[in-house]
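Next up: the structures, one after another.
Any read-out appearing in this document is the output of simple, stated calculations on the displayed coordinates, not a laboratory observation. Computed from a prediction, not measured in an experiment: that's the story for all the values here. Cβ atoms are built from the backbone, for glycine too; each structure is taken alone.
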Structure 1
Amino acid sequence: MIMRLISQRKWLFLLLLFSVVFWLIFCTYNTKENISWWWFYKQKPIYKRNSSFTLTPYLKCEGDDHFLVILVATRPNEIEARQAIRVTWGQERMWLSKKVLTLFLIGKDAEHQSHGKQSVEEEFAQYGDIISQNFIESYNNLTLKTMMAFQWISEFCPKAEYVMKVDSDVFINVKYLVTYLLKINKNVSSDFFTGYPFINTKPHRGFVKKAYISKTDYPFSIYPPYCSGLGYVFSGELGLKIYNMMSHVKPIRFEDVYVGICLKILGVNLHIPEEGLFFLKQVKFDKCLFSRLIAVHDVTPQQLNSYWEDLQGLEISTC
């Protein structure tokens, strides 16, 4: 009798636990809720950051003939990653007769340390390709770093035709990206934005601290459509609109979602790319595959160098 009672209580407990989990997963998310993205918007530009640049590149845009500017989000201690980019996909200034400029976005080192042989200031003095402002480098400040990127474009390169914001652990096939942009150039509006898309993604309310966002900061049960921060591409004209909108939109800690909110308020839809152009996770290297993609995430500096060397001289027509 006692064993039967214990067994019944056990099943009741499991049923209760299942009900709670089911409610948390399904009942707390209502995809049909009335979402107003204007909740984040303020009429006055109260979120405008009037921050000056502590470092700004020698390699500024001159005139109006820059086709593509690539801005790489990187941390102060990622010297090896920056150097790998400089000698691989970020080294060329011309691709298919189009000017391309690659620069690095860095916040202020919280520990005020030099990393390896050079401090960030010494690295800047040598290469002149670093953009920095006086905010502390941290995961929670990635949105500030992205806002800095849009500010720099608006102030120093407003006539760039296209801009890409990318993480430092990403392989970019710049040649294929330029080819892709030239092909779609005549068929898209000036409000062009593409990358690895997330549609109907739910905010995390659980226990994973890195992914968590409170209902105070984000009250809705669904994120707007947005592109992964691994790397997204947008027209320069749209970049200026997004930067202006950022002055009115309440920032949240996830920079890619934040940009998605700005796009929603602007009434801009994502351009969904065909499959096989943006990879959220690392994929096994294949010459033909890598010759026809735009971005691969989670790549080490050593892999980047190896991929670059293997792709040299490869003609797409041979694949």
Structure 2
Amino acid sequence: MTVFIDRIIPQLGIDLLNDAGITFEQHTENRELSQEELIARCSKHDALLSAGWGPLDKKFIQACKHLKVISLHSVGYDRVDVDEATHLKIPIGNTPDVLSEATADTAFLLMLTVSRKALYLHKKIINGQWGFSQPIDDLGVSLTGKTLGIFGLGNIGFELALKAKAAFKMSIIYHNRSHNEKAENELDARKVTFEELLEQSDVLAAFSALTPETKDKFNKDAFSRMKKTAMFINASRGGVHNENDLIEALKQQTIWGAGLDVTNPEPMQADNPLLSMPSVAVFPHIGSATKEARDGMAKLAAENVIAALNGKRLPHVVNPEVYTE
């Protein structure tokens, strides 16, 4: 049994595969494989451990129907045609929970960076523009006592809410399909409608999965309903917001600021106007980029591979239906 790994993953995952006696091939070039290349590589192996960005769509899955598992080095799985994989009885594994704190830290950093225009002002120093200023220049906004709204309050959103409440005494509101009783009991979080979330949030943070229902959820109409003083934070998937609508909302001062760890498309082009706006911060998708989080992701991804190649149920399976008759 052999595995193809489409990027360089932390050594912890490699050690687990070695200890389990599983042979692997790892793509080590600093470039994304094309789908055709990935199919060709996977044709020689029994499993795929994927940390890449490319689509694992119906075309890929049909071409690689021999795979015993597709193990993702991520919690998100929107790039996978899960229905087709399930139809062909291919289990899909992911890495939940281990990156919650790291991603929440990133969202917290985005909030602070945007609120004080930190990246924009840092660029002024680099450009030799740190000179005379009036007391009314370069003003940010305070987060203390404001309302944090969370779209998709799961583990990551809970961690952000915990930090925001402790650091800035922020009130927490959220919009989910169901109640988050832990957040309500421990953080006094209040479940609201989507319209109320837009209207009441001073900071609105998106943590939802990318689905047909959430694609472009934050668009021109949504931004028009938000406070003119509001900040939009996205640390989930770039497709959750419409980037052109966001740019226009910021240009027209429909909302005050935005912080993005994900963009649409990704990577972002260097001439994107968001990169030169004073109250905007853009990070290059670093939500899980701590040693601890990435080690944890490599561990879970390897464990999913090991389980599948030993004929066992994946410990972290996206499509448990594959195990039903």
Structure 3
Amino acid sequence: MNVTLRQLKVFRRVAELASFSRAGDELGLSQPAVSRAVRELEQALELRLLDRTTREVVLTDAGQRLLSKLARALNELDEVLRTARKEGGQAMGSVHVASSPTVSASLMPVIIAACRQRYPQLTLHLQDQVQRLNVAAVRGGAADFGLVVEPEPCDDLWQEEVLADDFWLVCRSDHRLAAAAGVEWRQLDGEALVLLDGSSGSRPLIDQLLRGYGLDCPVAQELGHSHSVFRMVAAGIGVSISPGLAMPLPAGCDLLAKPLSPRASRRIVLIRRCNRTLSPAAESLWRLVLDMREPLQRLARAACGSEEGRPSATGRGSSAAD
């Protein structure tokens, strides 16, 4: 049975107005087009729905029964379509975002606050977990998208850069490199390092940088949280290479953050599944984050102590995990 929504709507207006011509005027159709739509509907249903004379249009019994149910069904359909259009225009519903801990602590509070202000009917559910789990959540559909450290190249995830997060040397104030305004990578050769473990999105990038500069730096400790890394550095276990978003340094630990030269950064990116359309709510939030790239970049620089990204003299505040 081949029945179209257009045929049903035309029949309803003809029946309610008892006129082909008036129905055509209201629907913006010619009278022949209205007659054809009703005739095709009757043929598809194998029922006579209307009795026509030169003076009047009258519903048959079958037409009356159909109209009573059809009006309710079409009204419900119109409401469904209005709701769908409203959701698309106003960003209603729930969005699940996967985010690495340093990003969750430093960037996501600002993003969530902006989301609440712009899209009060949208609910953002944050999945705060390590890089590997974030990428898996996006791939598997458990998260609509992620805000993470740039993953390894892959064909199934679409990426858009949000900001660059510089790497810094973190050392004690009595360390041999503490007096320098900045530190060259080659000066780290032979230094014992305290680093985040392999679950961090930053660790592969740090290892790559160390190899690229030909540095021989033994890893004294590998930890899962930036706060633990900084405490180990404060205890004299070694120095650390840390992303700016892991700052500020813990209060009272007498640590310094020094810019590294040449400058090296990790990219914080949005990731989503390729060839999959985001829900209107998720698409709205994705666009909101991209619109916030400039203030988020400023926030990343300020995490190290100033708007220009220069480090503070000593640690202050509390650190986030990676």
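With distance in nm of label points 7 Å out along Cα→Cβ at positions 41 and 249 coming out at 7.7, pick the structure among 1, 2, 3 it was computed from. Traced to structure 3. Taking Rg/Rh (Cα atoms, Kirkwood Rh) as the criterion, the top-ranked structure out of 1, 2, 3 is 3, with the highest value.
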